[in-house]
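The following blocks contain the structures, represented as structure tokens.
Derivation of every value follows stated rules applied to the coordinates shown; laboratory data play no part. Remember, it's a predicted structure, so these values are computed and weren't measured experimentally. Cβ atoms are built from the backbone, for glycine too; each structure is taken alone.
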Structure P
Amino acid sequence: MAAQSAAGDLDRNDIQGMAMRPYRFPVAHYHLLNVSDPARARRWFGGVAGRCTTVANLDASPSLAFNLALSWQGLSAIGTPEPSLSSFPQEFQQGMAARADRLGDAGDSAPARWDAPFNNTVHALVVVSAMTSADRDAASTALLSDLRDNGLTAAGTIDAKLLPAPDGRPVPVEHFGYRDGITQPAIEGSGEPVLPGAGIPDAGGWRALKAGEFVLGRPDETGAIPDLPTPASLSANGSFVVLRKLHQHVWAFRDFLKYSTTDEADVALVAAKMMGRWQSGAPLALTAEHDDPALAGDPKRNNDFTYLDDLKGTSCPIGAHVRRLNPRSGLTGPNGASVHRHRLLRQGLPYGSRLPADAAADDGAERGAIMLLVNADIARQFEFVQKVWINDGDFAGLGNDKDPMIGGNDGSGTFTIPRVGAPRRRLAGLPAFVSTRGGEYFFLPGIAALRSFADAPAATAS
């Protein structure tokens, strides 16, 4: 019987977990696969549907999660009929590399510089998430062994995990040293509590976003159910996952701060202004003058703000990283009315080891973040955020300023810090602190849709 929820007849047993709930597993493997035998691959996809972690499964706080998604090329490779393939959105059909100009993936981030296997076609993504490395490794070993006789080949695996604190404990901190994962959208029917700041301001409190912003076949924030790719049995209860492999130039970030500030206190302040939060995760919107770890550690307070009282950005600059990715109520005019239509559910983990705090230069190691960004409309959500909010300042009156942390800066970038009773402070010469090293668009089918692959006639395979 379908699980019932506040979202009506939302079937939480048919929706893969990462479509609606933020994962908090400390370790993961991201397996990238290619199809070698369409008929066998279809049967395998159908057979593993029962292993996929659903939204309902997450209520029991499992120690392991397994999720499966396919690129448009993957759907084609297993013989999905042409009318169905052509009904998917154009951006999904084209894939991420073909959209590089729109996404700002140029220069060092251009597809020609992407890591294998993203420099070629990738058909499927299997995410193995776990509470321990031992559980993850065992599940991954079994998965890779299972592929050999089932029409699939392993194109590559990315090892990702939370970074260690000084005492060795894994902590949700990214390579630049800032707490990560605080701001996530609350989604109606997910089973997650609506924490302050997670959804949409509503009658003095906060409400969750409609499930249709993340799950196909459900009403979105307009109240409408957008047209589905056909057949509905394939696309209903599905979602889209945007995978981005982002290399972080940690030493370049530290070096820029060193030469753009006056002392250690100024380093901390300027970095917080660029990020929008202090290293602990405390938001500038609530504590503009100093870090406040106690505030950062309180989930009922650390995200409870709107920017409505800071429209000039004197507490948190309008161009700060976290404010760009979620402007909340801090935009005036028509740009402010549609903010909630561009939300993303972020999954993913860091990869690579920390750069030592006393490093005198870049050590050349690979380090960064694997981002899995979940949305129901790639163009309206991910691509809009990437093109407009991250790489264009005009939406907020910032001219040519880009996101100071992940924008496509090239050494000529600028960042503006408004100040009360003093001229604004303007940082110049921003280089790129993040470079794209790969990515793809994937479709995350519902469980019934995955099972249907096994029943499709082999004659449909191309």
Structure Q
Amino acid sequence: MAAPSFKDKKNDCYGARMVVARAAAICAWLVAWRLASVAVGQPLILPGPVEVAGSLVALVVTPAFWGQVGFSAARILGALAAAYACALALATASRASRAVRELASVPLSAIKATPVVCVVVLLLIWLGSANVSVAAVFLMALPGLYFPVLEGLDASAAGGEAAAAAEVFEVHGACGIVRALGCAWPRVLPFVVAASETVVGMSWKAGVAAELIGVPSGSVGERIYQAKLLLETGDLFAWTIAVVAIATLCERLVVALLRASGPVCVTLAAGTRGRVFCPRQMGTKDPSPCPRGGWKARGLVLAHGSVVPLTYEAPAGARVCVMAPSGTGKTTLLRTLAGLETAAAGECVAFPSSICLQGPSLVPCATVEQNVLLTAASDVNKQHVRALLADLLPDVPTAGAVSELSGGQRRRVELARALAAPGDLVLLDEPFSGLDEATRRRAAAIVVRELRGRGLVVATHDARDAALLDAATLELVNQR
């Protein structure tokens, strides 16, 4: 067993200091509470911490306490779960439709700005005391979850690694459940976790406040209301502490479950083999068919870049290295072949099946192996993926997190993912960038080996890549 590193020891020392500091702060406030209680001299107004602790112990040991806590918890957590489901569904619909977004934003913004007491009173009039706490929790939690989830979806679509990963899943033909569990949920999860750290505690406050006003029989709110009427101040403090403790426990439990759901969902997605992949011609319609694994362009004008209209035809299984200065349109050509970009003019027909984008596009919470398996062909098993990764990254454990890899290592994981994906044409955008000469040669040899008759299009600045891949060269001509 390896000895603890200096970093581990430093973290342990920092954690121990934080615990001591927190304990000292709690003790200081308990002392202040005790001094204030002694100064007031009226337990009916301000009981001391010892008296409240006694009342809390007396409550906790009674079955009635747990019955009331269970009654309220079931209603609050049930309404909270419904709010999570509705917020996720509504945010997804709002991301897809501007009309839904506008319709949803008005009432949810109004609810978000309305005081809890006003909402509870209205619900009490409309629904009665039996259902007021459930409705109050749902309505108060819904906007608190909806807006962060929508923000996460918007941020993911705006660009960056999350958006690139979604494009890879699309090109590789991953089915809906794989996209949802392996790509969409991990990228939204940080926003859901951040919102939950506020919403769960707020839900308990809203739920208990609604019970205090509606006073449903058998609830925590009813018991707190009785303690107020009977001037049982010690019990009132004890119930308050119990509610705070339960709300804090629920918050930490929900947050922990959410954080654990990311790796769990990725594992489920990586193990799903029921992918839907339909090789189809991408780009504009062409009256003449294109051979599978080949591609053609006729008078193609790219949406970005300054390349002259391109006419080119690659037969099935052809290997082509696209060469041109930066900004000319190499990346745009590959994205057009993949169906991620629309040509400005002309015709483009291809059978894209896998792609290695220029920028980072991995799922951060997935392991090295899972990132490849998530979009691998249904006939590619774990043994093949592990062997491929062992060839490309001999010193990297396949069960390791991709977040701990260097840029060159991450690049090779993306390359392995493209080679393991299904279909007839492999599109690689600067696949060997950041690699030293020996690693570049090894990676190129693995690409040639793993093509197995598939076509290949590589965007590159380095003329050596054509020789390493035994590929033809296509020079994009700049209009300027």
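Annotations for the structure displayed:
- When distance in nm of label points 7 Å out along Cα→Cβ at positions 35 and 435 is computed across structures P, Q, the figure 6.8 traces back to Q.
- Identity of the structure behind 3.7 (criterion: distance in nm of label points 7 Å out along Cα→Cβ at positions 43 and 123, calculated), options P, Q: Q
- Answer label among P, Q for the case where Cα extents along the principal axes in Å, calculated from the coordinates, equals 71, 51, 41: P
- Structure with the greatest value (metric relative contact order in percent (Cα under 8 Å, 6 or more apart), set P, Q): P
- Source structure (of P, Q) for mean count of other Cβ atoms within 10 Å over residues 107-114, computed value 16.0: P
- Which entry (P, Q) yields the derived value -5000 for helix-only ellipticity at 222 nm (-39500 (n - 2.57) for each DSSP H run of 4 or more, over all residues; to 500): P
- Which of P, Q leads on distance in nm of label points 7 Å out along Cα→Cβ at positions 51 and 195, largest value: Q
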